[in-house]
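Rule-based calculations on the coordinates, nothing more; no lab input. The shown structure was predicted, so the numbers you read here are calculated from the model rather than taken from an experiment. Cβ atoms are built from the backbone, for glycine too; each structure is taken alone.
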Structure P
Amino acid sequence: MEVTLVKEVIITPLLLDDETAAKTFSITKEHAGTCRREMKDIPRWNALLSDHGRLVDTKVFKHYLDYRGSVEWKNELETNRKKLRRLKKDV
């Protein structure tokens, strides 16, 4: 009979702040914060954030990192940022 010794178990949290997201996805804390703030600017991603945009689900953040940088992402981000600028300008 063979016995396997487990020295460390890494459990990924369900909701991530910037620091935890950085460690989980091997990116910098600043990059994680930038991604999260970009998500706040896009309504369909903003709806997936928790705690007033401070926390993000692990699977959602992974999906966003995969989506980020695509042509669709660039168009969607720019369109929504223009809308936000117009709203702020009108107020």
Structure Q
Amino acid sequence: MFKTTGSVQTGQASKYLQQLCKHFAHKVEVDFTPHEAHVSFPMGTCIILADDVTLRFQGQSEKAEGIEAMKGVIVSHLDKFAWREQIEYVWEDSSD
């Protein structure tokens, strides 16, 4: 199993979590609250967590390519929603 943990520092974490989930729900299964989400992408699953200053992502996939694809989807969409601020992503990948 391949895994990734990512984070973004932002005061709008809950807002972005909800925007991402509402958008993703048009194509994939999503279960979310203002502070936690479970997203079932075709390439794997992702838990998204929001607190006052940080948006966190915990993804897993059967393939390394799935992790890269998942990160790409998250980054491309969050960049669009957060266009008013400069988002800096921190990712850490691992495997079992």
Q: Taking 0.60 as the value of FRET efficiency 1/(1 + (r/R0)^6) of positions 2 and 50 (r between Cβ atoms, R0 = 25 Å, to 0.05) derived from one of the structures shown (P, Q), identify that structure.
A: Q
(Q) If you rank structures P, Q by FRET efficiency 1/(1 + (r/R0)^6) of positions 58 and 82 (r between Cβ atoms, R0 = 35 Å, to 0.05), which sits at the top with the largest value? (A) Q
**Q.** Which entry (P, Q) yields the derived value 25 for relative contact order in percent (Cα under 8 Å, 6 or more apart)
**A.** P
Q. For which of the structures P, Q does the calculation of helix-only ellipticity at 222 nm (-39500 (n - 2.57) for each DSSP H run of 4 or more, over all residues; to 500) return -18500?
A. P
Q: For P(r) over Cα pairs in 5 Å bins from 0, in percent, the calculated result is 2, 12, 22, 20, 15, 9, 7, 4, 3, 2, 2, 1, 1, 0, 0, so let me know which of P, Q that is.
A: P
Q) Can you say which of P, Q returns 3.3 when distance in nm of label points 7 Å out along Cα→Cβ at positions 34 and 66 is computed? A) Q
